[in-house]
Structure I
Amino acid sequence: MPAVKRAASTNSVDVPVKRLDAGTIRKYIDLRKLDFDQVKRCSVKCTPLEVYCCLQCGKFLQGRGARSPCFLHAVNNSRHSMFMNLRDAKVYELPLNREVDTARDTLLQRLQLALQPQFESDRLQAFPQNCTDLVAGKQYTNGFVGITGKPQLVNYIVILLAHITPVRDNLLLCKQQEGTLVGQVTQFVQRLWSTTLLRGHVSPEEWVSYLQVHSRDWLDVTDPKLAFNWLINQLIKSPLQDTLASACRGEIEVKQTSRVVPFWNVTLDLPTSSATIFKDGREVNDLPQIQLSTLLQNKFDSDTAPYMFRSLPEHLIVYYNRHSGARLPFPVRDRNQTMVDFPLTVEFPGNHRYRLQGNLINDVVRSSDIATDDTNHWKLQLLNTNNDQWYEIDGPLVTAREQELLFLKETYLQVWRRV
């Protein structure tokens, strides 16, 4: 006789595991209605406790007991009988309240992986890889997927960090810490790199919802350096600290005092004389340009440079400062629009050779009203090292980009990997 399973909610009864045939299972499932990226909260009682997803309509409902929203939903709606627990991915048939054996059903197993992606350390070396989404059967590349919802700078910062290999591997293999910021970041990154998505894009809705409650101000930050430093300061309070330190932290020496200080990112100041020139920015040729090598030499590698590198990390984060720090009436319009000309491989002071991995750009939307400031429009350019192809993530859109044209946009934050 099969083992008896005890239902977790109140007013439930002990029921055996049930093995259903594939045809029966499929008539209870509508893939088009499912979305596991939503905040996991009961749509009736607004509670996050003991929540299930109806696999026929996609509603999130609580409990399995006789008076629970799940039970009543199954009783009152034909074919709404299959429910997946959003915490442990077990599947139950209601109103009979019995667990469904998923061991021999590939569709249910795939749905479980869509909810809770699984990763093995020996397979991460092959990432990124071509995948197929479950709903439409379309191809996508994990790690290079579009982001739905309102575009926010902090989301692109998370994606940029998720392309630093040691950080990515740590987050993919660690267990989620529920109810914490690190847990939300982990879940978001695991969806980004999932090979078993329902659709070829992800939503940061749960992560953003967490920030709205605990760190709302950071959703509206418009300075990539502030967003990056804030996120790093949160993550180093977690077990991720050692991984981040070994991958991204370096040291510089202040020449005037011989003091050695650690850094998480290197700030390069653009020439101030260009901040008030060519405000329209209509043509790239109209804008002042400067070489990355010149910026590095001026700050770190000349007799008059105020600093020198003492140690460089495996992954170097470079921030281009386009704001003077003064409070301006139109901070976006009055930004420094100098174009930075950078190669894809560069030698940093000390004969350290680095290759560009990620490039955060701002494709500013100009205001038609002179009394209204321009609007930031962030995009992220990432290198797929398996085929040397660059891709640009612009919200839900993922587009291949020519590497020779990357410097034609206003770059703000870059990730360089030592080669």
Structure II
Amino acid sequence: MNIVILPSWHPDKNNPLAGLFFREQAIGLARQYPQVNFHFIEINSNDFLLSPRFLYKSIYNLIKFTFSSKNISIDRLNSNLLIYRKNHINWSFLHFKKLRELYFYCILKKNINIIEMDYGKISLLHAHVSFPSGFNCYKLKEEFNIPFVITEHMGPFPFAVFDNKKDLFERYIKKSLHESNRVISISHYMRNEIIKKVHRDSIVIPNMCNESVFYPKEKRINNKNFTFIVVCSSLSKEKGIDNLFYAIKRSTLEMSAIHFNIIGNGIKMQNYMYLAKTLNIENFITFYGIRNRLETAELYRNADAFIQPSEIESFSIACIEALATGIPILSTICGGPEDIVNENNGILVKNKSIEDLANGIISMINKYHLYNQNDIRNEFMEKYSEIAVCNKIMACYLDVTKNN
């Protein structure tokens, strides 16, 4: 059995953590099913990005690309998982749309031809996100009659770039989802959004987290400060960081023995450091910037609780990372976390409410003794561990291939 997995974005030199969870899921599938060959194709890198907004950088990238290797590189992560990469230029799909479609489809076809030449017929394609990967799988199905599955991760759904662009939404999103043999939603929130906007039902299979990296240590007691951890790839208003800082200001007026470790970066990082200083809460916050997986896991273990302050999340891998390390969650009601957070592992508060978030911080500290670390970890293992999620995905693969 040959499964081809296509992420819609992936780590590159500028953003080494982008889409890392796509690859981690592929690694988990390969580990759980050694009899299956998995082929992971990384297309849509921004290493050679061209943009009219950054003319000199674009010229530099074009020169770099000209002298780079044009061969497809193949890296074997283990005996049954290979990663395929090819240097390519990239630009916004809003410009020269047909040319971009053709360019990336030709790159993808070269990868497909290599896989079939070396390993035989492809059994199934698995696209992460309906565009661009889902759209490319739809075209491959048309040409080669290969069935495909889409796991939809967009949050919000669809991405803002499709707002007020009905023709693009119909072509790239709706068509891809309707032509797929199966749609997987990562949360019930995502399932409902797809039904509402595309009129296509889906099955719900959550994202997973590597439990061998994210694991608990002995619960901290009698600490000087109660420590919260906040994890997001890019600090922004949409991630709820503005409201969080104002909530920190309110909560520290009642309890001073609190600290907040913030992992994440982004173009507004300096703005948030300045806001913390303006609100006179900089002594309650440590900015860690971007950290690798091992460092992030250790910071979870050194925290008492996790905060998810976002305005919208299609799932929230950070929430299940918290569960994996056995710490409770304080989250806004913002979509995906409603599947994850319950009375046994955390608190849900009203979205975009500074007052409710501040009250949630105080409530988490007061209720902390009621949460059982082992129960939180066990719930994670049952729902979000590698074997729990991979078994559901493989059942979907087998069902689709059996019916085709």
statement: helix-only ellipticity at 222 nm (-39500 (n - 2.57) for each DSSP H run of 4 or more, over all residues; to 500), calculated, reads -6500; among I, II the input was structure I
- prompt: When FRET efficiency 1/(1 + (r/R0)^6) of positions 113 and 209 (r between Cβ atoms, R0 = 25 Å, to 0.05) is calculated for each of the structures I, II, which structure yields the highest value?
  reply: I
task: Work out distance in nm of label points 7 Å out along Cα→Cβ at positions 169 and 313 for each of structures I, II, then name the structure with the largest result.
output: II
- prompt: Given structures I, II, which gives the highest value for distance in nm of label points 7 Å out along Cα→Cβ at positions 49 and 137?
  reply: I
statement: Candidates I, II; FRET efficiency 1/(1 + (r/R0)^6) of positions 105 and 337 (r between Cβ atoms, R0 = 41 Å, to 0.05) computed = 0.15; producing structure is I
statement: distance in nm of label points 7 Å out along Cα→Cβ at positions 41 and 233 gets 2.7 when computed on, of labels I, II, structure I
- request: Match the computed value 64, 50, 39 of Cα extents along the principal axes in Å to one of the structures I, II, and report its label.
  value: II
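Read-outs: derived from the displayed coordinates by stated rules, not from any lab. Here the structure is a predicted model, which means the values were calculated and not measured. Cβ atoms are built from the backbone, for glycine too; each structure is taken alone.
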